[in-house]
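No lab work stands behind these numbers, since they all come straight from the coordinates. Since we're looking at a predicted model, the values are computed, not measured. Cβ atoms are built from the backbone, for glycine too; each structure is taken alone.
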Structure I
Amino acid sequence: MLHKADKGNKLLIMDDLTGNDMMMENHIGNRAVGVVYNPEYEQYGNYVPSIIPLRYDAFIYLDETRDLYPLHIQPDGHLVPETYPFGV
């Protein structure tokens, strides 16, 4: 829906949308956070009906993303790195 509206990244502040009747009255299927993907149950339990301005304070939409690559760094042994799993 956001891609069709306008290609490009978006930052939506929900306070700006609470006066928009379309956004306040339409439930949108929103993928639940922390759901383990299982194609057998994808259509039944992974989406939560949501009125987006009531569920979020802000919404960031990235139109196109790329996969991440790990940083292959080795601790030097003198300082404790601040990143997982070392900083835990």
Structure II
Amino acid sequence: MITLDTLAAGPSGTVIHLAPTDYQGSAGVDVSRRLMELGFVPGERIRMLRRALPGGDPLAVKVGQSTFALRRFEAALISVKPE
């Protein structure tokens, strides 16, 4: 099991767990809760599409039929099992 921010571009995986966080985003919404609302829930298949250069931030991630750009600290909250 690894965190999504360490998954290489291209491979797929399955969401295992979302770490809780006390960080409130700019809209005052809990980041982990917002990720779950977007579809990052345990058992969901995901695919790392791309990493921006330089530094690899943001990350392009596909969940279901939707594609999202996540910051690395957001992706670090998501534990995945690579396939």
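Once mean projected area of the Cα convex hull in nm² is calculated for every structure in I, II, which label goes with the largest value?
Answer by largest value of mean projected area of the Cα convex hull in nm²: I.
Ranked on relative contact order in percent (Cα under 8 Å, 6 or more apart), which label among I, II comes first with the largest value?
II
Looking at structures I, II, which one was distance in nm of label points 7 Å out along Cα→Cβ at positions 9 and 65 calculated from, given that it came out as 1.2?
Of the structures listed, the value fits I.
Comparing mean count of other Cβ atoms within 10 Å over residues 1-8 across I, II, which structure shows the greatest value?
When mean count of other Cβ atoms within 10 Å over residues 1-8 is computed for each of I, II, structure II gives the biggest number.
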